[in-house]
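Only the coordinates and a few stated rules stand behind these numbers; no lab work does. From a predicted model like this one, the values you see are computed outputs, not experimental measurements. Cβ atoms are built from the backbone, for glycine too; each structure is taken alone.
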Structure I
Amino acid sequence: MAGEITNSREIVVPARTRVWLAPVGTAAPADAAVEMPAGWKSVGLTTEDSLKFKEEPNFESVKSAQTDFPSRTFQTSDAATLEVDLQQWSGTNFTSVFGGGTITEIASATEGKAKHFRFTPPPIGGRSEIAAVIEVIDGAKAYRYIFPRTMQMEGVETELQKSKEAVLPLRLAVQGGDNSDAWYLLTNDPAFAPAA
């Protein structure tokens, strides 16, 4: 309806969410619904309420004797983070959570048994960047947050309890670039159409 201010169809309920990771430089999806391009891997199952995207601009204020309020406020920097707890343990998820590292096959002490592998975390200064996509589905509406460069910049705390699953905490800080967007959103939601 023309001039409609309240519209319940513009409420988003993230019925399904997915997180995808890829090496930096992997082609991003062209729109919100196209199949993910080659090179992207889903992190798989995540905990129900852990997925968060946070954008935090930082500001400084100029104070003046003639007013109790700032005379001028200006933005000094920007920051954004992506957080999610991964339920699936895999080599890709493990190296993503620890900011890189290496996985090698090792000789098994028991002949004829399953293969064994060794994970070694990255050394100081050896963390690697990764591209990420958050996918949000609400019925026919689809949204994709695209992050061309991110880096795991927090420590890893994994609770190993008998009574619940052990999750891998993925905490990615968005990185900027000279000639590219640090992050952007793709959607097929008609509510985003520019005003005529």
Structure II
Amino acid sequence: MSVEHLKKDLIVTTELVGRPFTFHTTWGLFSPRAIDEGTLLLLDHLKVKEDDIALDMGCGYGPIGAAIAHQAPKGQVHMVDKDFLAIEYAQANAERNGLNNAKAYLSNGLSHVDPDLRFSLVVSNLPAKVGNEFFQIMFDDARRQMAPGARIVVVTINGLRGFIKRSFTDYFGNYTKLKQGKSYTISMAVLED
């Protein structure tokens, strides 16, 4: 296979949350050939309100943010990632799928998110190898920008389940395991009033 061929976009056509989507992606981004199993499990167990103001942390090329934007037509979705290529693809994919209520921008965690924004839903497919310190920064930043009653929902490999339970209990005062699959766990906490 030629390098020129490898530089062409990969196209993922799939159905998420009952709607067909087309995503363009490329080598170097997470799960470029298909929507990964963790994301699919997350979307199967994520409850989205039609007016949610949502944050997708570490959005990659945008499948989670796009699915939320479709389910929250009266809300908005902020998709952030520290990878400029991911942001380019996520924004183009939101536009490609007609999601005017989603926007992607570069941010390391919440470092470039408007500090006055208050989110009702924060989601992430947490990478396994960034270190617990990075997760602690993300959870602390998220808590500061969540509205009372907001939910944070993450998917992780099962090996991080105990750490997430302890962290959510420490940062949010509660933890709920929404689903544990063969390889992944969906965890949630609610920012209580």
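If relative contact order in percent (Cα under 8 Å, 6 or more apart) comes out at 24 when worked out from the coordinates, which of I, II was used? The structure behind it is I. Calculating mean projected area of the Cα convex hull in nm², for residues 13-60 alone for structures I, II picks out I as the one with the greatest value.
Out of I, II, choose the structure whose coordinates give volume of the Cα convex hull per residue in Å³ equal to 115 when calculated. Source structure: II.
Taking mean count of other Cβ atoms within 10 Å over residues 5-12 as the criterion, the highest value among I, II goes to II. For the read-out mean count of other Cβ atoms within 10 Å over residues 29-36, a value of 13.2 was computed from one structure; give its label from I, II. Checking each candidate, the match is I. Of the structures labelled I, II, which one yields 21.7, 76 when Rg and Dmax of the Cα atoms in Å, for residues 37-108 alone is computed from its coordinates? It must be structure I, since only it matches. For which of I, II does helix-only ellipticity at 222 nm (-39500 (n - 2.57) for each DSSP H run of 4 or more, over all residues; to 500), calculated from the coordinates, equal -1000? Computing helix-only ellipticity at 222 nm (-39500 (n - 2.57) for each DSSP H run of 4 or more, over all residues; to 500) on every structure in I, II gives -1000 only for I.
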